1. Given structures P, Q, which gives the highest value for distance in nm of label points 7 Å out along Cα→Cβ at positions 54 and 230?
2. Comparing mean count of other Cβ atoms within 10 Å over residues 126-133 across P, Q, which is largest?
3. Just checking, which of P, Q has the largest value of mean count of other Cβ atoms within 10 Å over residues 150-157?
4. When helix-only ellipticity at 222 nm (-39500 (n - 2.57) for each DSSP H run of 4 or more, over all residues; to 500) is computed for each of P, Q, which one produces -9000?
5. Which of P, Q yields 19.2, 56 for Rg and Dmax of the Cα atoms in Å, as computed?
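Read-outs throughout are calculated quantities, based only on the coordinates presented, and are distinct from any laboratory measurement. Remember, predicted model here, so these are calculated numbers, not experimental data. Cβ atoms are built from the backbone, for glycine too; each structure is taken alone.
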Structure P
């Protein structure tokens, strides 16, 4: 399984309204040096919703180029249009990515059968490893465990990023699917518990700011050092909370800016963190040791 361990849902840095390519390259190098197992560009945290198709393609191309085979690249290529998702997934394959992360169609609110046919159509159109992405809080639709199990029987569909925050749902998917199918935590609050029920890793927002700690948590679990993994779970918990003071990726980009990693720039309709939450975030980062007191 290529897609396991600590996988970063990497931010897309902007400068003066455009992609900040130099900063993006630096972030990827930092992640690889810090032990991040997989780079995941163009996800929700990467502000994929407001990237033009040209920008989306470029971010994936850059990620593949900079990574240069050192770790897998799992490219976000989902859409609420099946035809658009096919186009983006074909491009990711042509660019040299290792797989595609495909969100459930948002706003349309398809039925469970519609979800199945959406993913089946992409799988038939592009022979490429695919990870499903279920985040009902963003999309308005929950892909049920039975639907995931049906889809897991399609050869190229190799896993699911499960971001309901429900250990029950994660457990039901694991129970229904073959062990070769990867259930991946998409909610930082339950990274450690998902590993405990049989998950294969996490696609993390918090890994953007503490890549070494999230990688160490997974490595400790794999090595059988449950106490260390649990310790890192509780150590990182205040950061997970802070990353969702407001809509992701507003807090994580603000944190990276405070750490000197990126310019502070969002795409509307995202806007800067409120003053009160900015102060709370700064306190958490200082307490963690990411900023000087």
Structure Q
């Protein structure tokens, strides 16, 4: 699929979706972005996108959508919005699918590595069956299934690609933890558990690649190869911001209750020939701090 003269539709123009949209614009694509905020629509329009104001969670606002070659679902969960996770991630996704006027060539769904519920430190990859223990992971698995089923019935020619993202970090995503380190507020995490991450720059690179590559696997774990422990991560962050060494407050809950302890890797990434700029998490952390 060539990039020129393609239309891309994005649901979720946030920390990941917006730079993807800007990348697609720079490639000559027409980019349509869904937003529930008229004010946000004005900002997206100024950036060169075509905004569509609609609330997928409630179903209010049902403007028609143009046909798109590629659809990207990158909708995060805002705990302050007063909307249940299922309303947006399941019912909102279903509303979008039902409003598509025709089958896209590819539907890219940003899921999460929280679908893997392992808690014993083992390594998991795309062949590992999902076994989520958290509400977010369970909702992601349900959404993946909904998407595959819907496209299988109505859009069998559409290729569904599930991008299971590790924790996305980068510039502007470190402020709260930096403040905690500087004030020596105890961090409520297990210091020696694995921390699976992906730099936002590399996450954008992966989304852009799979939108146009000729052959793409149906599931990809989007994660840095250089996995670190939380102790390594926060110790390096403390050094970079000239803060005291991190203080950890280990909770009494199990690793399972805290989201699991596993090292996530990707076997399918090797087939895509995508190079990450920050495959070393600690190098990516340094860039994120220096870029603000």
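1. Working: P: 5.4; Q: 3.9.
Top value of distance in nm of label points 7 Å out along Cα→Cβ at positions 54 and 230 goes to structure P.
2. On the way: P: 21.8; Q: 15.4.
Biggest value here belongs to P.
3. Across P, Q, mean count of other Cβ atoms within 10 Å over residues 150-157 peaks for P.
4. Derived from the structure labelled Q.
5. Structure Q accounts for this read-out.
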